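Just so it is clear, none of the values below were taken in a lab; they were calculated from the coordinates. Fair warning: this is a prediction, and the values are worked out from it, not measured in the lab. Cβ atoms are built from the backbone, for glycine too; each structure is taken alone.
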Structure P
Amino acid sequence: MRGLPNRGKSKLTMEQTDTLVIGAGAIGLAIAARLSQHTDVVLIEQAHHFGEHTSSRNSEVIHAGIYYPSHSLKANTCVAGKAQLYTHCIKYGVPYAQIGKVITAQNTQEEAKLASLLAQAQHNGVDDLYWLSQSQLAQKAPQLNAMAGLYSPSTGIVDSHQFMLSLLGQLERNQGQYVPCTRFIRATPCAHGFHVSLECDGAPFALSCRQLINAGGLFAQHNATLIEGLSGIHIPPIHYCRGQYFSYQGRHPFKHLVYPVPEQHGLGIHATLDLAGQLRFGPDTQFIETLNYDTDASALDAFYHAIKRYWPNVDKQRLQAGYTGIRPKTQRQGQQDFQIEGPEQHGLVGLINLFGIESPGLTASLAIAQIVAAKLQVEQT
């Protein structure tokens, strides 16, 4: 294909490509990089830069696959994606550290929940999770208030920006195109795929594609409403679930990630480290009506008391509001799963919609891309 218009060009033309991917977060980048090995791909992003939303506003944890219901997409893609992600990081020089995670219990009721987590992890194919003795718990999680703990050695952390940059590099080496500042306007099914209307830097642009991948993250549901012929019954609701993080200034005793037992809407206010050793806590949970990344310093007391429960020595004065992220929830209560909807669900040949890709989406991204490729049957058998 000849390429998308230069900035400022307003003349409407028609271009053709095999595959158009909407949304350049970790999921869209992984899908575009994977598909570009076998087909012509254009990846569009409405923002100025890739990964501006959920993909860059999280804990950057490589999850082991412990918590998710058996045979769910979350469980399957997290376990497979974890292995693929570590291999990818080594191959492409993406900074990461397999530093492990301690999951703590403060009482007998929570200890019973840890036993359930261990069983669930084993059902999911996570075979390296184990109980810590009291001496191991004191060594791996000094200063913690915990009567019992599990240790996950395959949990790690990754530089999410460098990971996404490596995927973009793959796409471009395969002659795929990444086009930021480009908004999806509508798609109309046609005999050989879709006619797509875009807005590139404010200028209209038309493109035809055989395959259309909606990996819009927080905007996936809105994008889906713009696809003609897609029934509303195949578009789940979107609930913005904001989570805030507080950073911790100065010295701390943490060498591993430290998590309390999971809560209703997430994994609780846990302690994570970045690759520079900076300690941070979060996220909390707040459903909001519109996208808003403002921090809320008034949450300090709630964070302090949640942290103090498992780390009594926390110094409240060292906690500072850091950043917020927003998870694309499809439901307000209970466990939600990833939704990867292909023609077998909605009937539109060549269309894949991805909804509710929250944590562990970063870990699962390469495995999700593999599923999308299989649904489109673009890879050689």
Structure Q
Amino acid sequence: MTTNTTRRGPLAPYRVVDLTRVRSGPTCVRQLADWGADVIKIESPPGLDLADSWGDKRHGPDFQNLHRNKRAMTLNLKDPDGIKIFRKLTDCGDVVVENFRPDVKFRLGIDYETLKTTNKRLVYASISGFGQDGPYVKRAGFDQITQGMGGLMQITGEPGTGPMRAGIAISDSSAGVYCALGVMTALLEREHSGEGQWVKVSLLQAMIAMCDFQAARWTVAKEVAPQAGNDHPTGIPTGVFQTADGYINIAAGGQAMWERLCKAMKSEHLMQVPEFLDATLRSKNRKQVNAAVNEITSTKSSKDWLEIFEAAGTACGPIYKMNEVFADPQVQHLHMAAPVHHPVLGDIELVNQPIELSRTPSEIRTATPECGEHTDEVMHELGYSDGEIADLRKRIVI
């Protein structure tokens, strides 16, 4: 099967077979699709009553945002003829991505060791909740569970209020991004070795890695980070401050920035307060520092303070609702809302890639396909005739 040469982007030469569902796996594959890879999304044929196509949520924002730039085909992986078709796809493909429970791929006979016997160049990527082996291998992986087990929830939220989840599916999404990085690394290494390999990522690993400096406070210094609410863990004042009509963010943890903030607020006297003299003291006395700054910022509107602080070179910013995010002139300049036409939904906008390449940029070429939209097209590319396709469809193989 020849890769579609009309595709553009740095990953256009690569074909990806997408077995993913929910969020972590689709997040990985979206990275590959947006950079031009020929992604074939596999879903169960209608009539099998398997919940892998999101049903009536298919036209919702989440599914549309996750599965753009793909081709879609239906395939029954529990049927031997379905497996034969799948093997044809993977024998001439470059990447397989799956986020089944770890045992499923072995039960179906589509694991890495099996597939590489007929395609040694195949890069096989697996995302799981807790890893492909170990004591938790059979546990179901969910974002909120791994937010808790990865340490994030105990450092999120106001002190003393109990653990708090992040407002996004951060372990799912970060696992997907890390997996995409792993796939691209494996493809790059393949240029030298000529062989693919198995890329493995788990939600738990990704969550711990995303905790980054907070995790390193334990591994290096044996410090257990507490909840700090909207305050920066160490640099004070950095956090949310009340204005006359709302809230803004201020980041003035460094000495120079602290002094600049005090001058911008016309409150130079704060620079002389003994408890506020340096960063260590301000962190120790954060309640008093925040109260002093809040008392001043509450006297003017958010707009006024943002203009004052911007002119003074003080780090600050508004706190937006999502509609305000996409109305911001800098966000619009960065084209973070990307237009695409959907045959059912009409003209819509999806969340764009945050990465820019100067010569070979990402592109949202096509909207998320309907279930099985490209089945016949892909089957013809694999060499199946119209009669064979009709027979396979009748038997719910495709």
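Here are some notes:
- helix-only ellipticity at 222 nm (-39500 (n - 2.57) for each DSSP H run of 4 or more, over all residues; to 500) derived as -8500 - corresponding label from P, Q: P
- Of structures P, Q, the largest value of distance in nm of label points 7 Å out along Cα→Cβ at positions 32 and 88 belongs to Q.
- Origin of the value 19, where relative contact order in percent (Cα under 8 Å, 6 or more apart) was derived from one of P, Q: Q
- FRET efficiency 1/(1 + (r/R0)^6) of positions 112 and 272 (r between Cβ atoms, R0 = 25 Å, to 0.05) from the coordinates reads 0.50; which among P, Q: P
- Given 13.5 for mean count of other Cβ atoms within 10 Å over residues 296-303, calculated: source structure among P, Q: P
- For 180 (volume of the Cα convex hull per residue in Å³, calculated) the corresponding structure among P, Q: Q
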